[in-house]
Structure P
Amino acid sequence: MIRLRPEQRETYLRLHAAVWPSVEQTLREANFRNYTIFLHGDLLFGYYEYVGDDYDADLRFIAADPQTQEWWKLTDPCQESIAEPGSGDWWAPMREIWHLTDETVAEAPDQARQAANS
């Protein structure tokens with residue numbers, strides 16, 4: 001989570017209406033999937049799924065990309081970090097407290113039979 005500076009709102013929204021394809025490709029190559037940024041008031045909430053096996057190395061890969069560095073020069077001034085001071089984080093990490101999985105619980109045979117006969 002991070003705060004969107006009100007005076008930079010339109011710039012940030014305009015930039016994200018057309019994210020540079022090279023920046024998107026770098027994220028894909030770094031094993032990020034389903035990356036979404038949500039806006040609520042002046043708060044931005046980012047969600048992504050990481051499918052790699054070396055998160056720190058993939059973050060370094062993204063940070064080393066020249067196009068991503070140029071992108072950040074445009075987007076960072078639009079943001080105000082709300083991360084814990086001294087944490088080294090720009091976006092404040094959020095703690096997951098609940099998650100619905102795709103797993104289904106098999107019905108007991110009697111329950112399935114009753115449902116079929118209803």
Structure Q
Amino acid sequence: MKRILVVDDNTEYLQVLSSVLSGDFDTIKATGVKEALDILQAVTVDAICSDFNMKDGTGLGLLEKIRHKGLRTPFLLMSGDDSRTLEQKAKLYYGGFCCKTDFDLIRKIKALVSN
């Protein structure tokens with residue numbers, strides 16, 4: 001089973017999204033940038049889905065850090081705001097973007113792992 005890291009400091013959203021994805025993936029949860037980086041030191045994942053704005057940093061910062069470490073793991077940046085700017089910035093680091101309220105969010109996450 002493919003493994004996906006889901007990062008969000010909103011623990012309720014994190015739990016719901018992880019539960020929905022757990023039927024298709026082995027999900028690992030992180031509540032912030034630091035925890036996600038610690039997990040990535042110990043575990044290999046097939047994809048990462050991260051919230052943008054978190055208490056200890058941003059998902060964009062996480063994406064930048066993992067790319068600088070040489071990780072090419074597929075990455076989907078999520079935000080409550082549908083921002084063209086965030087989408088463009090994520091693309092600079094070979095990541096995707098999706099609004100958390102997009103009706104197609106789950107399909108986009110599944111596509112991320114199957115690419």
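The numbers here are math on the coordinates, done by the rules we state, and not lab data. The structure displayed is predicted, hence computed values, not measured ones. Cβ atoms are built from the backbone, for glycine too; each structure is taken alone.
By the measure distance in nm of label points 7 Å out along Cα→Cβ at positions 55 and 87, tell me the structure among P, Q with the highest figure. Mind showing how you got there, number by number?
Values: P: 1.3; Q: 3.1.
Sorting by distance in nm of label points 7 Å out along Cα→Cβ at positions 55 and 87 in descending order puts Q first.
Looking at structures P, Q, which one was relative contact order in percent (Cα under 8 Å, 6 or more apart) calculated from, given that it came out as 32?
Details: P: 32; Q: 23.
Computing relative contact order in percent (Cα under 8 Å, 6 or more apart) on every structure in P, Q gives 32 only for P.
Assuming 1.09 is Cα Rg over 2.2 N^0.38 Å, for residues 39-94 alone as calculated from a single structure, say which of P, Q it is. Write out the running numbers ahead of the final one.
Working: P: 1.26; Q: 1.09.
Only structure Q yields this read-out.
For distance in nm of label points 7 Å out along Cα→Cβ at positions 7 and 103, find whichever of P, Q sits highest and give me its label.
If we compare distance in nm of label points 7 Å out along Cα→Cβ at positions 7 and 103 over P, Q, the biggest value is for P.
Between structures P, Q, where is mean count of other Cβ atoms within 10 Å over residues 31-38 highest?
With respect to mean count of other Cβ atoms within 10 Å over residues 31-38, the highest-scoring structure among P, Q is Q.
Given a computed value of 12.5, 34 for Rg and Dmax of the Cα atoms in Å, which structure among P, Q does it belong to? Could you put the intermediate results ahead of the total?
Details: P: 19.9, 63; Q: 12.5, 34.
Attributed to the structure labelled Q.
Of the structures P, Q, report the one carrying the highest value of distance in nm of label points 7 Å out along Cα→Cβ at positions 23 and 47. Intermediate values should be presented prior to the final figure.
Details: P: 2.1; Q: 1.5.
If we compare distance in nm of label points 7 Å out along Cα→Cβ at positions 23 and 47 over P, Q, the biggest value is for P.
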